[in-house]
Structure P
Amino acid sequence: MKRLVTVGDNCIDVYPALGRGFSGGNAVNVAVHSARHGMRPAYIGWVGEDAWGEQLRRELGAKGVDVSHVHGKPGSTALTFVELHGSDRVLGDYAEGVMSDFYLSEQDLAWIGQFDMVHAGIWGHVEPYLAGLKARDKIISFDFADKWDSPLWRELPPSLDYAFASAPADTPELRGRLREVTGMGAGTAIATLGAEGSLAYDGQQFYRQCALPVNIVDTMGAGDAFIAGFLYAAACGLGVKQAMEQGAAGAARTLQCQGAWD
């Protein structure tokens, strides 16, 4: 099985109504969920030298994620304040903390050399490194979230094997965008569609995957769980359809717990 490292954003998702914070962030969540599938992932990022940073390190390590390159920095760990409206989460204020100045050191980049797959997201400050990592024959995955207007859509596709994003529905416009992204060089473009499941295009054909019916507790992190399941299947050499099935199963599990992972 190919080895995965996730790089960049982390945060503590603070739920004031619950009086607690959950470790999260796209790169963190993908690492944790990939460990559930039996991978041996690592995560690289910065946390503050505070209690939240200690929590994130501790909880990631307990889930089987290599945290040897989670670096503590003077300042605050990133925080996102979250409200629950039924089972839906609404993101409020965000304080990026020490991650606002994040970069990869030469030692970090050398350490990444032992991994086959690299995943990052749009808030992770990792985009300057992706072309170089691709040139080193790394399999590159990137999550654009719902930021369809980001200029990174014009810059990153040639470096990406898997381009993830989220959209509200399967529309002709969305299919056109996925075609465009693969035409610019991305290997496969995948859109998660919430309750409608997911849609992917590999440059030759479209694939659809239904969401699995579950009792939804909290939607936080479901898309990240989908990405982890997809990448696990890819690491095992499976095709797009099987990867989407694994992604749907991972998302279904996460929807049934509070926070991005239990």
Structure Q
Amino acid sequence: MSQLLGKKGLVFGIANDHSIAYGCAEAFSHAGAELAITYLNAKAEPYVRPLAERLQSPIIVPCDVREPGQLEAVFERVAADWGALDFLLHSIAYAPKEDLHSRVVDCSQAGFALAMDVSCHSFIRMARLAEPLLSDGGCLLTATFYGSEKVVEEYNLMGPVKAALESTVRYLAAELGQKRIRVHALSPGPLETRAASGIDRFDELLERTRLRAPERQLVSIEDVGNVAAFLVSDAAAALTGNIEYVDAGYHILG
């Protein structure tokens, strides 16, 4: 596959080799793209750097969107080294444990604001910083979940947060479309990722999904990566503003 040959992409959200972001990064790399990859902090670096090196990424930099200036520094590095960008993947989310495990009606103001900032507003910030680098058009991707539109037990606070993220995708697509910048959200079914492990009774959610999905199976990070690679390619030039489900059909059920 060489559908992304010559393209340069920026990937946020790899924590380990089970991450959705890593499945996407692998697919981007196998399709010929050159990648810049971020890791959260010094604690995360030993897990992420070997993966980035495996993908022969020339730019491997820290980025915690909660730390002032770190996100801007990533884009400054990309601008200095590459001068342009073709696509970006935002696959980061966070909510304080006590707020994630409580009822939505009981979540704290601070917890809600932090979850919205890290999981949603950071995508807006990335879009703003990426815009001047996407001079020839390109694609911005983020990651969401079905719990944004239907109530999923134990998903709690992240349901409203992901709903906001999906609305953001549509507004960014409308605002950036004339510059041929496309915006999508990937909506995978439940996956055994580090982020998902924070959801209470997650094993039960996985089994319910497997039993109910029309294909009677769970999806993999490779499945998600294949869709992501298509969306950032020129073959998807006429698509924007979509929530792309990669969930073995689970979302069609009532």
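Values quoted throughout were computed directly from the atomic coordinates according to the rules given, and no laboratory measurement underlies them. Model, not experiment: these values are computed from the prediction. Cβ atoms are built from the backbone, for glycine too; each structure is taken alone.
If we compute mean count of other Cβ atoms within 10 Å over residues 23-30 for structures P, Q, which one ends up with the highest value? Sorting by mean count of other Cβ atoms within 10 Å over residues 23-30 in descending order puts P first.
If you work out volume of the Cα convex hull per residue in Å³, for residues 159-222 alone for P, Q, which one comes out largest? Present the calculation step by step, with values, prior to reporting the outcome.
Working: P: 80; Q: 125.
Checked P, Q; max of volume of the Cα convex hull per residue in Å³, for residues 159-222 alone sits with Q.
If distance in nm of label points 7 Å out along Cα→Cβ at positions 55 and 135 computes to 2.5, which of P, Q did it come from? Answer by label: Q. I have 1.1 for distance in nm of label points 7 Å out along Cα→Cβ at positions 191 and 231, calculated from one of the structures P, Q. Which structure is it? Only structure Q yields this read-out.
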